[in-house]
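Values quoted throughout were computed directly from the atomic coordinates according to the rules given, and no laboratory measurement underlies them. What you see is a predicted model; the values in this text were computed from it and never measured. Cβ atoms are built from the backbone, for glycine too; each structure is taken alone.
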Structure 1
Amino acid sequence: MIRSHALPLAGLLLALLSAPASAARLTGTVTSGDGHPVSDARVVLESPTGPVASTRTDRTGAYLLDAPDGDYVLRVVAEGFSGPSQRVQLTGAAATLDIRVDVAALAESVVVTAGLAPVTRSGTGASLTVLDQTELRARQLESSVDALRSVPGLAVLRSGGRGAVTSLFPRGGESDFTLVLVDGIRLNDMGGSFDAAHLPLFDLDRIEVVRGPQSALYGTDAVGGVVQLVTRRGGPFSAGGLFEAGSFGTWRANGTANGTTGRFRWGGGVERLASDGFTGTAPGTGEVVSNDDYTRTDATVSLGYQGDRLLLSGLLRAGDNTRGVPGPYGSDPNDTYAGVDRVSRNDNRTLAAGASATWRLRPAAQVRGAFSLADRDSTYLSIYTPDTPTASGNRLYSGRGSFDLAWLGVAWTAGGEYMRERAQSAYFTGLENQEIPVDRTQVGAFGEGRFERGRLALQGGLRYERVVRDALEGNRSVFSPRPPFAASTTSVVNPRLSVSYRLLGGDTTWLRLRGNFGTGMRAPGAFEIAFTDNPGLKPERTRSIDGGVETGWFGGRLIVDAVYFRNEYDDLIVTVARVPGTTSYRSDNISNALAEGVEGTVSFRPTAFMTVRGGVVGQRTEILANDGRPVAPSPFTVGDPLLRRPELAGFADVILTAGRTSGFVRVDSRGDTQDIDPSFGANAGIFTNPGYLTVDAGASWRVLERVEVFGRALNLLDTDYEEIFGFPALGRSVMVGVRVAASR
């Protein structure tokens, strides 16, 4: 019996391994409708299981791709342009295919974040935003967090100026509900917390954002969405440098390079940013603020190898930043402001490293594997302990393997992932007041099917997640004693379903319907574990649905998108101080909340020289009753809105290009939010943080073929506002600089 089954399996394996070794070369040019070459366009050759090869066009619009013999789909991704995909058959000989693209409001994109294998933007029903390098450069952005303000439904809140703690709130979710990746490497601390203030932009090809729960793909922490930074490597050789300086004693300098050498693709760069921050007087006491400075240094190196069957890639990314922490020196509703903190300071050192391999058995079958390390070490110097900085850190090892197969018209992916986390802090102590770590292991098994035929595209996936927390020694703290915790295991299954249907399909006008359903989870964080007496804390959960319609007009020059979403958050962890009838622990999974709303975006590109984009979000959030009692966590009542979630927010961008000059105008608006006393928290009262409107504008001029000068004004109207109550944002500032580029 065993032998009878083994022989067919062996035959199947030999057939897969006997893929032809011959390779072919595909060349051509990419031009716009008026015949001009399109440079720096991304050209992707896809098999049924995903991209096989990719490159970028040079200054003349030319591209070159090497791939094994087979049938493929060729796609061109160029910011501001769109063109139909092309079917290509390679048979060992050199082939040529010239491609024409037309002006469009949104380019077709091949994204790596919305599925277990890369998918196209039009081939998924996910709520997806892709921010391309061309757009990011045109708006003269200096950090990734500034770019994320153009993602509808993702509220970005910064507690002050550059480098201040910055949180992401996805569709009414919590600030630890967004998973952040760089080339697949997880950057979040244990429990999902992440400070987005220190994400550079200089080395990126694009930013991909998927809204809605993605735990079926990524497991814990992907409760409300995923942000992925995709680094730039390969393509024709290019190098560049930038220097800029301006208000608040701010300057920034960077240098980057990328290219292809034979079968190797490479890229890298380094950046340094420094700012004095706000050095004026605090509104409450008139004291001079002298501890708002910020310095950040980042470096990255990436390398890839593209063989006939084997694809390899590696990334090393390191960063170091330091910032003063002057505290809340703005709004002070209870008149409790204690003065400017001139001592407190936070220092962070980060390292992200990863390697991945893809072995193509045949165009319809491949094996993938990846390994990564993310490490963060921080010290915090407090006004209360000026001579003894408090240390903390988080380290995550991850290994992942999967198998892709195209079968019966469906692209299938199945695999598993192993993660090991360790969180440390001077505040995590044992019986002898010694520092002890919080350790956790996560094991996930996942599968997904992707079907696309005609106007219909379907994605369905499932992930089983097993989270094991190691035993934890107790402590005898007077304020928060913890009994010893035995090791605990939690298992969760998260499904996901996505559908897209092109109701009307044409090159000039279309109407696409899409929808999603999914669940998400966030396992308890290290601080939640270390400071509870509850050994049975469970993951927080969400159930989410969204549905929308996208319509395109005038050959794709005008695109309008509207989405309705509803998120139900269950088992939220709150501190309850043993409220009778609710729980016997200090903290427990008893809180619940609801968020629902509508996102609308408009993209309009009437000519190749002008792009107009805007977005608006209207949402309603509500605190629901605790499990077991018809009350909400103190000091809230049932029906209160969630803190720091605006009911209404929007943005608009206009980008103009004419010959050697270009310019942009950006408008951001946010309505009122509910927030807490900046000094003593929610128990000292809930207050209204007024909404605001800000305007940014800038222009650039290419004085020589390789030299560009530019300038921008941020907060042009000098608006006084606070994204987080009590922490003033910076006033009007001006930055000017020069950019130098080289390529061949």
Structure 2
Amino acid sequence: MQYRRHLILLVLLSSTLHAAETPSFRNTIQPILTRYGCAMGACHGAAAGQGGFRLSLRGFDDEGDWISITRSANGRRLTMEDPARSLFLLKATKMVPHKGDKRFEVNSPEYKAIADWIAAGAPGPKADDPRIVSLEVSHPHLVTQAGKTVQLKVTAKFSDGRSEDVTRWTKYNATNASVATVDDFGLIKTTGSGEGSVSAWYLSRLALATITIPNASNVDPAAFAALKPRNFIDELTLKKLRELNIPPSVRAEDHEFLRRTFLDTIGVLPTLDETRVFLADKTADKRDRLIDSLLQRPEFVDYWSHRWSDLLLVNGDKLMPEAMWSYYNWIRRHVAANTPWDAMVRDLLTATGSTLEHGGVNFFVLNDEPTKCAETVSIAFLGTSIGCAKCHNHPMEKWTNEQYYGFANLFARVRTKNGTQADERVLFSDTQGDLVAPLTGKPPPPRPLDVTTPISMTSTEDRRIVLANWLTGADNKLFQRAIVNRVWANFFGAGLVEAVDDLRVTNAASNEELFATACAHLVQHKFDLKALMRTILQSETYQRSSVTLPENITDLRYGSHYVPRRLKAEILLDTISQVTAAPTTFKIDKRNANKGTSESYPMGFRALQLPDSNIASYFLKSFGRADRVATCECERTNEPSMAQALHIANGETLNLKLSQKDNHLDALLASKQPDAKIIEEAYLVTLTREPTEREIAKATQLLATAKPEDRRTTLEDIFWSLMGSKEFLFNH
């Protein structure tokens, strides 16, 4: 009886088949298979499929999926003369046992579309099928209140000029469940204050709806009106804070700003004299003058050379010693010369010649295969990963498998050969050779991402020149966003997009208007990174206190206050050495040392001056240094651990530096200063501030009551307590 009713229903549903257009496999059937999970990784979209039936992930391979459905297993999944008996439909409606459970109902639009397609002979994808050109949501910027519901409408536009409501066949995902959730049909339910987003995916296209829910607290408008913006960063940050009803904290005190700016810009603490001079200065422009001086310091070159060495993977375990130094010195020269970022990247990507004479060539020695080059370039300079598109269309981005191999083919003719010197390689661009895409078995036309016109396959020009021109062009928004986001994260602890190298369409910026304006500022200043840094450092947003208000305590993204963060591994080790005046000795790995050279770096070498990450240091490893194996911000971690706590509480590094003979503590005791002055200096060199009366009283009492032979041990304990405090371990 059930089968008979099923057959009658199918006849009724199919009665208008000749009057209606036959459903397209590419534009109708594939979205249904994706929307209902059939083509997802947990089901038949897995690499090996499920139950002997395999589909491409999210339907990226139309031709292959059509063959799998209609031809594999002797075509048993479809019954053309009687679509209702097709296994393809019977399993989806669970008329027969199906491990994937019921996907849709017999009387659903999905069922009718598939039945009509089968009845029409299950035609495959056609070369002249209309292609989707854009996807739009009905509420791209939604401002509402907690507890409300809003129905999204998703519209797809096709190359034949047709628009279609595809709300039912779109896949949805909410990025911040504490703000809003979304169901399978695009119904948004708001849950709490803040900002979140909902992504809509259809036919490899993505659209985003941002949801803003202001804080429900009553905030005095004077909290915003009293603040005077210094530049566009302040104006657009305050605009966002007003929108979210989050009041900003007050301005940081001078000692907070001094310490913060030194650590964020050059990675060292101010000296005792620098601290005293700055705190005593009463002029209005002293902060600006400090910023300008820091940007010109030699430590600035150390700091940013180290930062870009992390990004570009300078690693003595992967390169021979001379090549490693050549690569590092190439970076240093560009940082010291303040080379515009676009020029530096262009020089890197078009590098040719000897690994010893042109350090940038080593980038291609490290990334010695076209797909590896493509993935590293996309993460390092576009802030986005295209790696998923190597096997299938990217499930969270717009990049397709075809685009991936077209991009990778730009590097297919990069070659190296032995040079005239030992350990020397010479890089050159060949005039032939192409990368074959596994899906098609053919080399794809080489072209940059999102570029419609490919490079001629017969051209003998170095393809990297075309790549570099496109990548660094003034209209390449991703290139601009990637570097702005990295610089922003350095000073604020988090990027405008987090994670820093995850610039997806589905990963919205915390302040898109600010992000776009900062990118325009970068282009206007011809990619001068110091100009961008100066603007950030001068902003009231950066100079805001880390002390929170009850109304902004949960804000970690919008700039209402400075967010404290633990010092990076290298900076923490250097500051411990600086405070104690006990330098660290860094040993060179014997495998990576040149013959006849010292086994250690020169005394006084700081961790931020090391060219190589391949240094044996349990301290640096425990505190999360980057190993420089893969281009990913995730290599460096600030996550706390028991090893870190033990290092600070009773670790060899801190204890040996405190007890080392002729260090800063010995100099203090030998100075014969009053105990109060000794304590004052201890606070100034560690915390960059003067101690409170209560702190002086307690510490001087400890020194005064200590036996003469115990004064040094007591001073060690005082320094140990200061250097183990959150105020020392965190930038704030």
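Name the one structure among 1, 2 that helix-only ellipticity at 222 nm (-39500 (n - 2.57) for each DSSP H run of 4 or more, over all residues; to 500) of -11500 was derived from.
On the way: 1: -1000; 2: -11500.
Comparing all candidates, it corresponds to 2.
For FRET efficiency 1/(1 + (r/R0)^6) of positions 354 and 482 (r between Cβ atoms, R0 = 30 Å, to 0.05), the calculated result is 0.55, so let me know which of 1, 2 that is.
Values: 1: 0.30; 2: 0.55.
It was calculated from structure 2.
Can you tell which of 1, 2 yields 16.2 when mean count of other Cβ atoms within 10 Å over residues 290-297 is derived from it?
For mean count of other Cβ atoms within 10 Å over residues 290-297, the value 16.2 is produced by structure 2.
One of 1, 2 was used to compute mean count of other Cβ atoms within 10 Å over residues 338-345, and the answer was 19.8. Which one was it?
On the way: 1: 16.4; 2: 19.8.
Derived from 2, not from the others.
With percent of Cα pairs over 38 Å apart computed per structure, which member of 1, 2 shows the largest figure? Mind dumping the intermediate values first?
On the way: 1: 38; 2: 50.
Result for percent of Cα pairs over 38 Å apart over 1, 2: largest is 2.
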